[in-house]
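Okay, got some structures for you below.
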Structure 1
Amino acid sequence: MKRWIRLAAWLYPAEWRMRYGAEFDVLLDDAPLRWSDLGDVVRGAAIMQMTSWMTYWKMALLAGIAGAMLAGGIAFAIPDQYLCYASMALEKSPVTTPWQLSDALQKANAKILGRDGFLKALVLDPQLDLYKKERQTLSADRVAEDIFRKHLYVRPYDMGHGSEGQAFSIVFQYPDRYKAAQVVRRLTVAYQQEFPPTPGGPVLRVLEAPLTPLLPLYPNRLAMVTAGLIAGMLTGLLSLKIWRRTRAYAVVTMSLPQDTKKFIDRQIAAGHFSSVSAYVRELIRADEQREAHR
């Protein structure tokens with residue numbers, strides 16, 4: 001207990017430790033100590049630090065570190081999410097109209113991405129083992145429709161001016177980068193099977209083959225920790241400023257003998273105190289602590 005309280009005493013300003021450190025050590029050796037005394041020491045140190053205008057940077061540093069640690073804990077609790085995609089183009093033949101091309105692609109989307117289509121088969125595939133935790137409480141149909149489809153997108157793909165085909169991208173997001181790539185590869189094959197090469201029929205061409213992603217899409221842990229650091233520093237500075245503005249001080253007017261005033265001036269010149277008020281506050285705090293430990 002004494003060791004912890006001695007460590008907590010280092011939270012007090014250096015001026016206080018220089019003046020009262022020896023007395024504090026003697027008090028620790030003689031007094032019966034409890035865990036509540038450690039809390040009192042820490043609370044007293046925090047109040048004393050907050051009453052000094054030189055501790056804004058300390059408050060910003062401590063609050064910033066606390067904010068960064070909190071943000072880091074949240075960031076590392078969020079699982080990585082990897083994004084894999086592939087791009088394809090359904091190109092028309094000389095005898096195929098754009099309307100027929102669009103209708104064929106819509107039918108393929110409905111068959112592959114529909115409720116009873118290819119997605120359910122992927123969910124039930126033991127080699128992929130997708131959404132294992134979710135399948136413990138939900139049926140494969142629900143997982144495919146409510147969860148799988150929320151992380152799978154089929155988007156138009158811009159092939160530039162002059163193109164008469166229907167281009168699109170398959171985008172899938174998943175915590176496992178290898179499974180994300182495997183799912184997109186299987187979907188690519190499924191679309192190719194829907195448009196086999198036939199004389200006079202549309203041709204499906206792969207523009208961008210799916211690759212295994214190297215880095216997660218999110219979370220950006222460095223950005224989250226940085227944001228936590230900045231938010232913590234701002235919160236600490238704002239809290240300290242509000243605390244100082246709202247704290248009630250008792251204004252005491254007193255007269256000092258000339259010799260006492262000279263003595264205090266020498267203490268201020270030596271850098272032990274910032275003002276006469278700071279000197280008086282230190283004496284009052286010392287008396288309050290001695291009274292509390294009697």
Structure 2
Amino acid sequence: MTERLAAIDVGTNTVLLLVAERRGDALLPVLERAEITRLGRGVDASGRLDPAAIRDTVAVVASYAADARRLGAGEIVCVATSAARDASNGAEFFAAAEAAAGLLPQVISGDEEARLVYASAWRDFGGGGPLAVLDVGGGSTEFTIGDGSAPRARTSLQVGAVRLTERHVRGDPIPAPELAALSAAAREALLPIVPLSRDAPGARLVGVAGTVTTLEAVKQALPSYDAQRVHGATLARADVEALVERLAALPVRARAALPGMEPKRADVIVAGAVVVAEAMRAGGYDRLVVSDRGVRWGLLHDRPSRRGP
């Protein structure tokens with residue numbers, strides 16, 4: 001009998017679902033969903049989750065749990081990351097999610113988030129030398145280095161697309177001084193990447209999460225998102241830098257209308273792109289491989305098989 005299991009990743013900006021079948025060591029996706037609910041809206045300033053953001057996110061989590069059960073997932077694991085870690089009222093979200101979805105999200109540390117993302121990237125792109133993995137989220141950014149299936153160094157940094165946007169962006173389109181402030185703030189926050197990269201010369205870089213996949217989709221001008229065309233694609237630093245300039249010069253409404261853009265991500269994509277560009281610059285990477293996978297894939301690879309002999 002085929003084993004099905006599911007993972008839900010509740011991020012600062014996006015909630016992601018993976019329902020997969022385990023076949024040997026491989027996971028075959030049955031259903032993947034992504035919804036931007038921005039659980040972390042305003043958390044950087046207030047330290048609290050917004051009630052509307054909690055309601056929106058809980059509704060998506062409940063919908064995902066129902067989908068997973070309908071598809072026969074024998075186990076559903078649900079984790080929450082940066083926004084839930086930072087908020088003083090995270091318990092309100094957890095209680096609401098448990099009541100609505102019948103599952104209790106578990107907060108994972110930035111260190112654990114980095115490990116899971118690295119585990120997923122290594123399965124897809126590992127081998128042949130050291131691997132560096134960059135995961136740009138809404139509230140935090142994780143950077144990991146390794147030579148095998150387990151990372152040897154990792155860091156979680158308090159810089160992300162939503163956090164930077166809320167701190168530095170007021171204009172629409174983004175004026176030059178605000179774009180410069182975004183770059184300076186990201187550059188300072190990402191300094192820990194420098195020594196980690198120096199210790200792994202020649203490492204290949206993998207970029208994970210919605211900012212990176214959206215940049216690649218916009219670069220390709222995809223009429224609708226196509227994971228098969230995005231996952232494994234190469235994004236050069238020059239491409240990212242050009243996209244920063246192009247997107248910053250457009251008002252949010254025009255950004256949202258671009259082929260390949262997730263409309264709900266249009267207001268924070270410039271800050272996310274700046275983080276990617278500054279991280280590549282800090283580590284001396286000229287290009288990265290785009291990964292459409294992340295925490296949810298790492299979670300399911302972590303789960304032991306429950307099938308009998």
Structure 3
Amino acid sequence: MPLIEMSDITVAYGAAPGSPLRTVLDGIGLNIHEGEFVCVLGQTGCGKSTLLRLVLGSEQPMSGRVLIDGRVHDRPDRTRGYVPQKYSLFPDKTVLDNLTFGPEALEFSLFGRLTPQFYRRRREFRREAFDYLRRIGLHESDARKYPDQLSGGMQQRVAIAQALMTRPRILLMDEAFSALDPGTRKDMQCLLRQLWKDFGATILFVTHNTHEALTLGTRVVVLAKEGEGGSRVALDLPLPEPRREEDIAWLVRRLESVSQGAAASGSPAAVTSSESPAAALSGRS
């Protein structure tokens with residue numbers, strides 16, 4: 001059974017009450033299995049972020065259904081961590097308090113925080129938070145800093161650790177590296193791949209950067225609009241492991257040419273095993 005199952009998903013929005021609806025996603029069908037790293041590509045406005053919110057449970061489709069482990073989830077919970085484009089840190093809390101806030105809020109009510117058990121668990125959460133700081137390449141001294149004392153790359157590292165602190169099975173990332181400079185972005189890509197290998201979470205990563213998608217993912221899904229309608233899955237490609245930089249450059253050209261052809265024809269591209277990136281790369285000299 002897929003971990004995430006989307007069946008015939010349609011989403012439409014109205015600009016104002018009573019106004020005509022604009023279809024954003026139209027008949028999306030997509031299955032994602034546990035442990036996959038799926039990158040979602042597409043032009044601005046094609047519904048990539050909407051797709052993420054559907055999986056998160058913060059939004060519901062007009063028709064179709066989204067199942068997580070075979071069940072409908074109509075609200076966010078600890079099984080799904082979320083990292084938005086803009087850092088999701090509390091500006092009035094230290095790095096340490098940002099990291100421990102989620103687990104504390106999930107496990108203890110306001111009155112529960114007055115019990116001895118809370119203080120025992122709080123010490124455990126803090127030990128875990130320091131472990132995450134080391135994993136993401138920060139120092140223990142950074143735990144006492146506030147978000148405005150950190151660089152953009154450091155803030156995003158903390159945001160990823162914040163999402164991982166609740167030990168989600170699914171990590172959702174929405175253009176999480178787009179605001180970073182190229183050098184920091186490359187460092188964050190390496191960090192994320194390593195964290196994915198270490199923790200085994202299923203990752204759904206939204207980006208508009210083809211090279212980034214092909215560097216990070218085990219699979220790339222391309223969303224494209226069909227005329228005046230909503231977006232559909234234009235391409236769904238598994239990616240070979242391992243990949244060299246020259247392989248990625250070749251795949252970028254191949255993926256862009258195929259996706260442009262799919263968008264021009266208005267139909268999803270059928271990719272056979274002989275056309276797949278793995279088969280194509282194995283046949284290259």
Output 23 (relative contact order in percent (Cα under 8 Å, 6 or more apart), calculated) maps, among 1, 2, 3, to structure 3
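Given a computed value of 5, 18, 17, 13, 9, 10, 11, 9, 6, 2, 0, 0 for P(r) over Cα pairs in 10 Å bins from 0, in percent, which structure among 1, 2, 3 does it belong to?
On the way: 1: 5, 18, 17, 13, 9, 10, 11, 9, 6, 2, 0, 0; 2: 6, 29, 37, 23, 5, 0, 0; 3: 6, 26, 32, 23, 10, 2, 0.
Considering all the candidates, the number was obtained from 1.
Taking distance in nm of label points 7 Å out along Cα→Cβ at positions 20 and 228 as the criterion, which structure among 1, 2, 3 has the greatest value? Provide the component values of the computation, followed by the final result.
Values: 1: 3.5; 2: 1.9; 3: 0.5.
Looking at the calculated values, the largest one is 1.
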For FRET efficiency 1/(1 + (r/R0)^6) of positions 28 and 60 (r between Cβ atoms, R0 = 25 Å, to 0.05) computed as 0.20, the structure of 1, 2, 3 it came from:
1
Compare distance in nm of label points 7 Å out along Cα→Cβ at positions 12 and 140 across structures 1, 2, 3 and report the one with the greatest value.
1
Computing distance in nm of label points 7 Å out along Cα→Cβ at positions 156 and 172 for each of 1, 2, 3, the value 2.0 comes from structure 3
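Bear in mind that the values in this text are calculations on the coordinates, not laboratory data. Just so you know, these numbers come straight off a predicted model, no measurement behind them. Cβ atoms are built from the backbone, for glycine too; each structure is taken alone.
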